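Chemist: In the part that follows, the structures are each spelled out as structure tokens.
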Structure 1
Amino acid sequence: MTPSLRTENLTIRFGGHVAVNGVTCAFRAGELTVIVGPNGAGKTTWFNLVSGQLRPSEGKVFKGDREISGLSPSARAKAGIGRAFQLTNLFPKLSVLENVRLAVQARRGDGPRIFTRAASLTRLRDEAQGYLESARLADVAGYPASALPHGDQRKLEVAMLIAMQPDVFMFDEPTAGMSVDEAPVILDLIASIKKDTSRTILLVEHKMDVVRALADRIVVLHNGELVADGKPDEVMALPQVREIYLGVGADEEEAA
């Protein structure tokens, strides 16, 4: 089966520093892969190369059989690659509902129009409202996005990403900065996406309880290089992963 997404010798240099070094990796539908590694390992930079925020110094990115290395971030989004960032990426002055409605409208290919049928707008708003309910944001639908606390902004961004219905979902530390009470909402949303086996999910995450709960596969990056790739139990059993890349030493393992 053709991978839904793959990178081939993906590399980027900033001056003399190689941030991502020759990463070749393929991902398939129905699989949730967690990318782990210490700070500075190249995880977010690799995400930026895949989603188009950065152009590689060498290597290629493929969506299915199609090379997309030269496409802009918006063109990659249209091709089915959806990205949620570490920092929220919202329309701060628009309402929570309007943020999601615009995502629905963009997915349907409807740009801004002066004359739009009321029935069409109602359908868009109703669909958007459904995504807000899933993210537990229905009560704040009329608030400006900028008025939401950080946790709710993260939930809104995930709701917008789901509304776009991409083939490939990319989450960069989706629970970062969220409270213990808020994080399960995001994890439940990701778990609901995982039920659709036509979707591919990539997740950068440091929290090992999240990794254990969601991962079908773990990819480990270190110094910009891919150093381990496989089933969670197998990868996490590797001494170099446990002790160096994930910061879990022998004493912690015995305590667990």
Structure 2
Amino acid sequence: MLETRDLSVRFGGHVAVDGVSCAFAPGTLTAIVGPNGAGKTTYFNLISGQLKASSGQVLLGGRDLSGLPASTRTRAGLGRAFQLTNLFPGLSVLENVRLAVQATHDGRHRRGLNLWSVWSDHRQLTERAAAIVDSVALAARRDAPVSSLPHGDQRKLEVALLMALEPQVYMFDEPTAGMSHDEAPVILELIRKLKADRAKTILLVEHKMDVVRELADRIIVLTNGQLVADGAPAEVIASPVVQQAYLGVRESAAGEPA
């Protein structure tokens, strides 16, 4: 489904991602781990088009997306959720999701995109948006302005927007960052449900190893921008290179990577 070939980016003399070649198959959730500054989010940015690669390729279903802007890659089927929320704060929860549903629908039907059309003419789209809002446990706040939502609810809404795009590839960059212990399980359950669709490919950047162990079918490890390990979770976590380069870099009081 998704492949990077010798993907690299340089900032001056610093190589942030260094010749990473990796393929991601449908029906799998791959966790991308590594110490701070390893290049994980930069690798995500190269795949999704937020950054232009210095060299290498990004392919989706055999189509070369290299050099294409992020918007084109989204239409091609790459869905990206960011560490920082990217929402319309003055609109309600439901209106935010309806915009994403409308954009997806219009794009598929090759009509002129009119995000501000009269929603009463689009009952099916509104019902679809409402169903997504309900699935992320925000039904009670569907009419609340996004600016009034606590951080955890904004993260739920961000996942809802990604679901509305119905991408082939879901890319989550620390989806539970900033969420309370009680809020995080909602997001993790959503990812589990998405994972059940064997036609979809999921990439997950995550620091919390308990989340990685629970969700991942596969782990790849980046260190200094290079791919240093790739395999089944138990195998990768136990490997000497990971113990040295990631797990042993900085331990919290609980013995879990900081």
Structure 3
Amino acid sequence: MGSGVLGVDFSGASAAGDALWVTEATQTAAGMCIDACYRATAEWGRDRESAHAGLVERIRDDDVGTVGLDFPFSLPQSLLDAQCGGHWRGFLEWVCSDSGPASPDGFSEACRHTAEMTAGKRDIRRETDARRAALCPYTNRVRSMTYHGARNVLGRLADDPATAVAPMQGHDAETVVCEVYPAATFGWLGCYREGYKTTDGARARRETNVEAVAACSVDLGDHRETYHRNHDALDSLAAAVSAGRVADGARPTPVGTVEEGTIYV
């Protein structure tokens, strides 16, 4: 396994490259050293297909050992049972197939219909979402990330023997890809889970969060101001922190089922 760590603040927008940020880091004996922080547009292009394809290729590079991606990797088990044969691979096959949902809207509506039929309500969360105060994977705010993340990223990595999507495929591979949630990471650090993006005083809260990360043996190099200025960049830093903990052997307390996935903090 390589020593490189990638933290990704993901976007499923049509111009995904503008909002998709990556922090690259290296694990050292002294902690984590931030090597780079960049917007996907600068590396791979602005449109969704280019940005996502570039990200997948970067994940596959030999120097990358652990990756934290900020989008839901799966669905609640009751929906997997009803819609996807009970398995995460069935979820990928459904979302990626030509006969599956054609858009994030279609994906969300199909999930809501199934949830209403099986659970009596339209928006339900995975156990890991409840544990980490995260949103339903197909709600309006995240449906595009879940849909395009599954189609364009996880679907391209699932059959790569050098890559393991955790925990569904275990942790024994050259590159381990895990689901992260920056708000939960910041909560674990004891700093601001919210209010650090666009509200009044957001920059001061970003600065507090950055200092909390730096206090965990993270050498920010010359990237501190980037994280102070941009909340998407800061979320990619949080994603790298959680991915780095996975690289060090940290595993979350199991909740729900393996097929539902787990948010790593």
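Chemist: Tell me which of 1, 2, 3 gives 12.9 when you compute mean projected area of the Cα convex hull in nm².
Modeler: Numbers: 1: 15.1; 2: 14.4; 3: 12.9.
Answer for the origin of the read-out: 3.
Chemist: Also: Taking distance in nm of label points 7 Å out along Cα→Cβ at positions 16 and 48 from the coordinates of each of 1, 2, 3, which one would give 1.3?
Modeler: Numbers: 1: 2.1; 2: 1.3; 3: 0.8.
Only structure 2 yields this read-out.
Chemist: Now, a different point. Given structures 1, 2, 3, which gives the highest value for mean count of other Cβ atoms within 10 Å over residues 72-79? Show your work: numbers first, answer last.
Modeler: Details: 1: 15.0; 2: 18.6; 3: 25.2.
The structure with the largest value is 3.
Taken together, the values in this text are just the output of simple stated rules run on the coordinates, not laboratory data. Values in this document were obtained by computation on a predicted structure and should not be read as measured data. Cβ atoms are built from the backbone, for glycine too; each structure is taken alone.
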